[in-house]
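Each structure below appears as C-alpha cells.
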Structure 1
C-alpha cells in the first residue's frame, strides 16, 4: 500500500476529548475515528489490525471444535422477557415501540436456536461461535476502545449433557484463550483470574491483562501467576491454583471471560435432550467471550512508547514500513520502487511512504506513530542497500535486500 493513497492521514495533536492513550494514538495514527462517545469507525489501518486479531481467534476456536455462525443484532422482546432481562439488564438498548432490543449478548438467541437442533444425547456436545457487533448502553463510555457502546465481540457457546463434559470443554477453552493471548503478544501480561460469577455460578474466570489503563484491580499469585479479582479477594485469601498466599496487586483490563452458564438459559427456553434411557434432561451451557476492539486498545496501552504505537508482529497492519527519501532523484525512486516490489513478491505486507511532499522528519515521526514492526529506508545515502531498523530497536543497519527480507521473515 502506498501511503500517498492511504484513506486516512496522521495527526500531530491528540484530540482534546480523548484522555485515554489508546484512543489518542489510534486516532492520531488514522486507525480509528470517533463518531460519538463509545462509538468508533475502524479505518483501513485499524480494520487490518482487527482482521489479524480475528484470524488468530478464529483459528483457535476452530481448533477446539467451534463452528462459526452469525446471529442477528436485532432481538425480539419476547426472548428477553422469557429470561427476565428485558427489564433488568441496564445496558440493553430497547426499541420499545417495535418490541426489539439490540443485542449486548446472544444467550436469548442461541438457546432457542439450539432447541431446534438438539433433541438427543447424540446431538451433544456442541459448540458454536460468532464474531459480531454488540451494543451496550454504557452510561459513561470511557477509556477509549476499552469500554465502548458498539463493538465487535467473539462469543462461543457450548452445549453439554452433563457437568463433567462441560468442565472438560471449559478447560479446552481456557487453553485456547491462553494460546490466543500468547499469539497476540500478551501472554506474559495476561493472567487467568478468578472473579465473581454473578447470576451464573459462584465464580467465573477472566483473562486480565496488566496495564496502568486498567479499570480492575487483580491480585497476582507469586507462585503460579494466576490472579484473583479484588471483588472477591476478601473471600479467597489463598491461591486456588497453587495454594500460595503471596500476591501482588496490579491494575488490569479484562480481555476475555468464560462462564459456566449451566441451565441459566436452558431452563427459560426448555432446552432439553433425551438421554440414553429416554429420560428428558436439561442441556448445560457455557459461554466464552473476547472483545476485539478492547484487545486492540489493550495492545496499544501495553506496548506504546513515547513516540507512538508498537504493534506485535502478529497483529500489525503491515509488517514493514518502507520509507523513501530523496525520491526526486530518479535512481533513488527506482531503487525504492524495486524494494517495494520485492517485498510484495515475497508475500510481505508493506506500507510504502512515497509521499513527495513529506519531510524526512515527518516520515520518521509517522513511522514511529504508526508502529509497524520493521522500518526500511531507501535514500540517496543507502546506495543499493536498505537501512533496516526494528520499531523496538535503537540502532539501524545497512543490509542488502535479500538479507533484509530474511530478517523480516524471521520475525515472530
Structure 2
C-alpha cells in the first residue's frame, strides 16, 4: 500500500475527552473515528487490525470443532418474553417499532435466538455435543459510553454457544475454551488472568472473565499473592484473605477482554430446548456461552503494547508487517525503494510504503505512532553503502542491512 494513497489523516494530538492511551493513539493514528457517543467507525488501518483479530478468533473457534452461523440483529420480542428478559435486561434493550407498530429490539446478546434455533433442530442425544458461534454486531444501551472502544453502544462480538448432555461434558469443553482463549490473547500480544466473575444479566451457574492488568482498568480483582487464584471484587466482595489458601489478597485494576459462562439449563428449561436421552426421556440441554468483544480486545492490545511514541502492534494483528520509508526525493532512492516495495509484495509481505514528500522527522514520528513491527528506511546515506536501515518497532537498535540480504530479516 502506498502511504500517499492510504485513507488516513495522522494527527499530532488527540481530543481532550480521550483519556485512555489506546483511545488517544487509535484516534491520532486514524484507526478509528467517532460517529457519536459510544459509536465508532473503523477506518482502513483499524479495519485491517480488526480483521486480523477476527481471523485469529475464527481459526481458534473452528479448531474447537465449532460451526459458524449468523443470527439476526433484530431480536424477536416473543423469545425475550419467554425468558422474562424483555423488561429486565441490563443495560435496557434498544427497542423499536416497525411500520406495523410491532416491537423488536437490537440484540445485545443472542441466548434466546440460539436456543430457539437449537430446539427447532435437535431431538436426540446423538446430536450432542454441539458448538455454534458467530461474529456479529451487538448493541448495548449504555448509560455512559467511556474509554473509547472499551465501553461502546455498538460493537462486534464473537459469541460461542455449546450444548451438552451432562455437566462433565460441558466442564471438559469449558476448559478447552479457556485454553483457546489464552491462545487467542497470546497471539494478540496479551497475557491475561482468568478470574471468577459475576454472571450478571446473562446468568447461569458460574462464569469467568479474562482480565488484563492495567492501571486504567475499570474492573477490580483480588489476586492471591501465594496461590495466584483471582476473582472479580464484584463476585466475592472485598475480602482480605484467599478462600483457597487463606493468604493475603492484593487488589489490582484490570480491563476485561472476555467472559465465559456455564449457563446450565437456565435457557433450555425455560424455552424447552430438549433432547431425548438413550431411554427416550426428554431432558433440557446443558449450555455454555463464551464471548469476546473484538473492538475491546483491539483497544486492550494497544493499551498494553505501546510506548510514549505510539502503538507497538504484535506481528499477528499489525495492519502491515513492514513500514518502508523513503527519505528524500532523489530519483535513485525512489527507484530502489520502489523495487524493494515490489519485491516484498511479490514475496507475500504486507508493506506500507511511505512515498510521501514529508520530512524524515514527520515520517518517523508517524511510523512510531502507527506502530508497524518493522521499519525499513531507504535514503541517500543508506544507498551509499548499498544498504537499508532496519529497526524493530519495540527496539531502539538500528541495523544497516545490505539490500541483497533484506529477505533474511523479514522472514
Structure 3
C-alpha cells in the first residue's frame, strides 16, 4: 500500500511532442508488406529475405523482457508461444519477468551509455507509451521492421489507435500484441446494475452515500491503471478528452489540474481508510474487492471479470461495466532494442503472436482475455476467421457489453501528461 510519505519514483519526461493531425501520414514505416505480397519481398532491416530471418533464428534464444505481475499472462506466454517457437522454429523462449517495464528501458539506456552496441541483454520488450517513446527518441530501437513481418498484413495500420502509441507515431519501430481498455468491476450479488455510477460525477455522489466502500490504485510508475483512472477524471471535469489529443499543452494542464486535485481530495473523507492509504497495484485492489472491503475494482480485459473469475480471484457474481464516456483504451506492443543479439528470433516471435489462432487463444478468458492486435476483416482463411470471431463471442458472463465499451472508448494522450499527473497526484493528494 502507498502511505502518506514521500515516494521515490522514476519519472521520464520526454520533451519532444508530435501532433495527432497528419501524424500517420508522416510516418516512415520502412518496407511495407501488403496482403498477397511474397513475404520475402519486404525483409526487415539487415536481412535479405524472411527466409533468411527464419534460418538465422534457428538455434537462437529470444530474451523477452516483460512485466511479470500476472500469472495468467505469464502462463499464456510460456504455454502457447514457448512450445511453438521450439518445435516449429527451433527457438528457445526465455521470458524475463519485470516489476516495471521501465527497468528494461533503463537496461538499454545503461548498455548504450557503456558502449554495448551488439550484445545487449534484451531481445524483445513488451512496451508502450512513454517507455517506447523514451527509447525511440534516443534512437535505441531496431527498425523500422513492424510492417515487414508476414503477419503484419493482419494489422490495420490505418487505424490511429494502432499507428499512434500515446499520440505518437509508431514509425515501424514496434508491433502490436494486443489491446486493452480500462473499466470497472462490481459484484452483482451486492449491487444492482441500475445503481452503478456511470460517470465521475455520479461516482462522487456514490462515494458520499457509501463511505469507506471505494478506493483506487495510487498513480505512479508500474501502476498505470491508477494513472489512467485519474486521467479519465481529468477528461470529464475539463469537458472531454478531445482537447487533450495532440502535442503536450502545459497551459491546458495548469488550467484544469487544480480542479482535478480538488475533486480527488473531496473524496478522501469517504474513501476506504479515509484515503490514508491507497492500493499500490491491481492485485491489492482485487483483494480488497474479493474480501468485501470495497465495492469496485478495475480491469483492462475485454472479457471483464471473467479471467479473474476463472482464476478464482473474484467471486462468480463479479461483472464488468463502464462509464458512459472517457474510458481510455490502447494497444500494447513489442519492440526490439538496437543491440539485441538475437534480432531474428525476436522478429519470429513478434510475427508469431499475430497469428490469428494465437490471437483467438489470447482473447479467450480462460487463457488471458486480452484484446486483439489484428483486424478480423483482414483474415482471409475462413477457419482462422471463424476461430477469432468465436473467441470474441465467448467472453463469459463477467464481460461488459461490447457496445458499452465501444461507445465509451477514447485514446490515451502523450506521455508528458502521465508523468505530471503521477508526480502532482503525490504532491497534491497523497501528501496533502
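For which of the structures 1, 2, 3 does the calculation of distance in nm of label points 7 Å out along Cα→Cβ at positions 158 and 246 return 2.5? Can you show the working numbers first?
Values: 1: 3.3; 2: 4.2; 3: 2.5.
It was calculated from structure 3.
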key: Read-out Cα extents along the principal axes in Å, computed value 81, 54, 43, structure in 1, 2, 3   = 1
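Computed from the coordinates by the stated procedures, all read-outs in this text should not be read as laboratory data. Keep in mind that this is a model prediction, so the values were computed, not measured. Cβ atoms are built from the backbone, for glycine too; each structure is taken alone.
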